[in-house]
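Structures given as structure tokens follow.
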Structure 1
Amino acid sequence: MIKVGLLSFSDGRERVHRDLIPEIEKNSIKITQFLEQEGIQVVKGERIIYKPVLAREEAQKLVAEDIDAIIFNIPVFAFPNFPVIAARLTNKPILIHSPPNGKLPGLGGLLAAAGSLKQMGIKCEKVWGDLDQEKVRERFLVFTRAANAISKLRGQVYGLIGGRSIGMNTGTVDTAQWAKQFGVDVEHVDQLEIIRLANQRSNEEVEDALNWLQENVKNIEYDKEVLTPENLKYQLKCYLATQRIIEERGIDFVGVKCHYELSEYYVTQCLSCALFNDPYDWNGPKEPTVFSCEADSDGALTMQLLKLVSGSPTLLFDFRHYDKRDKVYVFCNCGAMPTWFAARSEKPSENLKNVILCPTIPKYKAGGAHVKFVCKEGEVTFARLSRNNGQYEMIIFKGELVELPPEKTKETCWQWPHGFAKINIPPEQLIDLYDSNHCHIVYGDYTREMVKVCEMLNIKSILLE
């Protein structure tokens, strides 16, 4: 749940302050009621701040409440040094709100407070408008979702299992930069740990999982050589082994190298990638754990931010092709996307009935299953973190996934999961601006939230419209 603090500010002269109390409290109540209706927990300051000591004491109380962000309620001309004191102590993203009221200088109070903060390098969201207006309400929600994502990200642990995959520098990570800029620690684990722990699992431990897949997916295309019950069980054992690594090391999201040690000599990690990113497995509902294949760390971080902002599963897939005839971008990847994207249903069976487990392509000698389906149609947000001369930036744009006949996948790699997208950006422009072969999506329009996340993280956002 998103948790925000709310502080109200007033004039520093007590006799003036007393006359302003009704209007200040009126707006405080309105803010609180709106946010709580949206499922956001509000922690209100106990006193309206009209003295420096109150700014200090009320801010310190909010710090102890572990809030994600803080809202300054300034419907009057509050002395701007009071918000400055509170901001310095809370160190959280700030939104300042003032409702339109020509009889009170609230707009001046908002600008004076925000200007004072800006002088010290403290950013804030300035919202002047009536909370009855949809656009004003939406600005509150975009701000709180972005702030919550940043707050939840800080202190998390990313599990880098393996290292750079097939020479892709765009997926590597600078651990010091991540710790400084995102507050994320990187735990590096050798891929051999997956194999060691998988080998400790018995066939009996994965019988329920295998039966669940056999009963629910559309088909398992066993071929007695590349995809067999034995190596499918081994893929499931790798999933359990990775689960154990995550649990024992306190990992929040993960990237696994796979290529080529595992995909060449043991088994591909496609099934793990799909199941971790899914909101369920054979044991029932669960929190999706972002799993980035090919140890794409910047991809994993992008996915984690998308998940935290939206509360929905996300994925990694590759730019594959632009089809001029159908005017669609074709995305697919080497065998793993969460099966939830097949139908977007809360019922796993509804998603899995569209999924085929088919033998891996010859390029991956170890064998196992690719997880094949076509993504369900719907509006999506695309995003990708990349680095320009060492500095992070994020490209963000909207699109619409469309469903095309399964035969369409034979024009690329039919064994792999696909997403067909209508994007109102010419391929020449998108290719020129885009700096990775991987891309990431969530359903819905979260472009404003992702831009706001970038602002809070001091990252350049490139919003394509």
Structure 2
Amino acid sequence: MENHVINQVYIDGEFVTPHGTELFDLYNPATGQVIGQVQLADEVDTEAAVAAAKRALPAWSATSIDERIDALRRLQAAVVAKKDEMWEAAIVEYGAPPRNSWMVDMAISTFSNMITTLETFEFKRQIGKATVEMTPLGVAGLISPWNADAFFICDKLAAALAAGCTAVIKPSELSATQTQVVTRALHEAGLPKGVFNIVTGQGEVVGTMISRHPDVSKISFTGSTAVGKTILRDAAETLKRVTLELGGKSPSIILDDADFQTAVLTALHAGFVNSGQACVAGTRILVPESRLEEVLTIAGALMDNFKPGDPRKDDTGIGPMVSQRQWERVQTYIHRGIEEGARLVVGGPGRPEGLPEGNFVRPTIFADVTNDMTIAREEIFGPVLSILTYRDEDDAIQIANDTTYGLAANIFSTDVERARHLASRIQAGRVGINGAREPLSPFGGFKQSGIGREYGSFGLEAFLEPRTVVA
């Protein structure tokens, strides 16, 4: 996989050389070395991809539920066949450590989850004298991020196809190697030409054109809040339906009755998930004032579970940042935390000992953080956690909700009913109690963490438009 050149995009069922000529360097973030280049798509390629999806739409939107389920099964089998190759690409290009195997496992499960959803979904509903028909929106533009390439491509595609939409996918140029493997897998499923198209290119070029294109009816985007706002503005001109899954500054509230050993470990996993490069990361850990030092002692003793290092080693818990630019961004926030008076408990600036190369960050924990500090307010997207204290439940809720974000939250307690009551007061799209999760439940954000929902029936409905027929 070293020094490879990716010079094909996928349009109308075929691998073709892009019209775009710009070459973009690809890196191994664990070494900082260039591993290849990708030839980026441009406006001409994007136009061709949209046209292919538009041509394929009438036939695909008319398929039966059984036909769509069959297509999803074939897509899943094709991805399973390339599982090892996908994981290898994630290691080399993203620096994914062993605990990130979910990146591939979840890419596979997206198809079975959508099949389960399709099997019981009602596309026709009777409301009084009216029949409500859930109809596909049309051509969907699917814009995915670099922090779990295979998963996001497969998840968005599964929902779009299940709804009867065709798709133009714009993955991140930073994950072109992973995209190449995923595209080859999806091609093997043998779906009709043009049903899905994949064009890797710059967001300012390909992403902007998809967002503005009059033949694209739906946008599904996962990424930063800033870019999400730009997409929303671009999509407004043609009144596209838009789903945005954006940033987060998720709180993890440890209640005084929690099993602190288990709760702190689970909260650290939630904060350091995906090497901290995750929108759902629980980067604000809220603990009772009287238990702060106990929490810090426990956290310090658990840091061996979060060793940065070679992504091929089994004991590596945290991989490198995706790029030198991302490494520098995280360093800026660590310095800002120190400057603003937070207490550095673990980690700090610079690279970890013994890792002079690559984009490695020292996993960092700050205490004595107040909610007005930059590190408590802005999404860092790296392994940097803030521990805040609260007086009582009302104070904890006030702190948790005092953010422009509202994507996710975690509560730890031995009293599940108490935790449920607290969860009902949190302004977030998903609240997990003691680490619980449900893949078919809706996922998305309150406030500036996004618009709309993904996964399960809510995710499927995001690609559908209700049509009322009254007789």
Structure 3
Amino acid sequence: MKLSITALAMAVGFGAIFAAGAAAQTAPAGSISELLNRVRSDAREATAENQRRLSEFRAERNTQTARLGQVRGELSALQSRADQLEAQFAANQEQIDVAAEELRVAQGAFGELFGSARQTAGEFSALIGASMTSAQHGGRTAALDTLANSRTLPTRTELDDIWQAAIEEMVYQAEIATFSTNVVDLESDGPVRVTRVGPFIAFAADGGQATFVEWVVPENSNGRYRLVELEAQPPANLRSAAMGLYNAEYGEIATGPVDPTRGGLLRIYRDVPDLGQRIDQGRIVGKIILGLLAVSSLFGIYRLLMLVMTSSAVAAQKRRSTPGRSNPLGRVMLAYEGVKDHSEEVIEMKLDEAILKETPKLEFGLNFLKLAAGIAPLLGLLGTVTGMIKTFTQITLFGTGDPKIMAGGISEALVTTVLGLVAAIPLLFIHSFAQSFARGVQQTLEEQAAGIVARHAEERAGGGS
């Protein structure tokens, strides 16, 4: 400590000398004696300043030493106080243990009875808090929680709270009640009407549609139960049945959904994939099948409409004697007009030629529809095979302990099979209808051509006779 103070004083002294020299340089001395006097004077001033600062440092050191001693004294006093408090705490704990043992001996069999009462109160408090009935009748667990956490002997009133709460819960479980409350995640500006079927299910009738809710502890709720909209709603038939129960009159016997697991069955629907997820399970093969179905269906419907229009035009041409080029029958009749002065053999060949020209137009695209209807199940079978290969690969790698590991491959196998059949069935219907209309038009052309030849032969025979 002394060395550091001395070194600091020397540094300050040298700094003062250098400062004095710099000041002396600003005003040049007239002689060497004057310069020497200036240096001596500056040295004395620097030494005096160093002594003053050294005295200040020593005084401050003494002050800090005094403060350190004071703080150590306070620490010692606090340590003594802590030791006293610790000894007092130990003595109090011994007294508490002795009093607790005396209390236990005095209670005798009642101690176990009251312990069982406190345990029952805690368990029943948790049961009531998690029950759907608490969504309508809240605040029933405060007395039970107080009893469960109490370390003193319960009073008669506190013991009565247990069986009274049990009776209330039994009464509420037999109710079908409708009340207004808030529902988390439900798009509503305020409280909505919620129907509760005992402790089993609850649904909100918002906008004329039943929305099922559950009694859970959502995030950021400080551990408090709230009514929350189900992540995935059940099918429409259950929601319609719920609305039927909501609209039933008092005393009317109505059917409605009930979940005996108190929400467990309804929560299963969040794991049930929807249509989009089912399609995604088919992966690339399923998308190819759907693409084939879309293209083939659009083309098949277009061809079916064209054939229907052609059939209507041919039927209309049958009622007119003037042929037109806008329909196949009219073009066949025009072909007859061009060769009606020839023999029956020539006319028949010309009409056959005209019908053969119309046949490709009528059958255009039908083979494509037939091919698409045949390829779709084969693509489904391809997806089935690839899915089963994936399943067996997963079994080889991970075994059969967890069925979820194999679920992906099995889903792909089954979904592609379904998609293939779904694509093939409508395509077969479209092809069948289109082919029926095409054959009908062809048959009409052949009948009309045969009639034209017969009439021509009759006219020739009548003219010759």
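No lab work stands behind these numbers, since they all come straight from the coordinates. From a predicted model like this one, the values you see are computed outputs, not experimental measurements.
When Cα Rg over 2.2 N^0.38 Å, for residues 368-415 alone is computed for each of 1, 2, 3, which one produces 1.62?
This value belongs to structure 1.
Among 1, 2, 3, considering only Kirkwood radius over Cα pairs in Å, which has the greatest calculated value?
For this comparison of Kirkwood radius over Cα pairs in Å, the top structure is 3.
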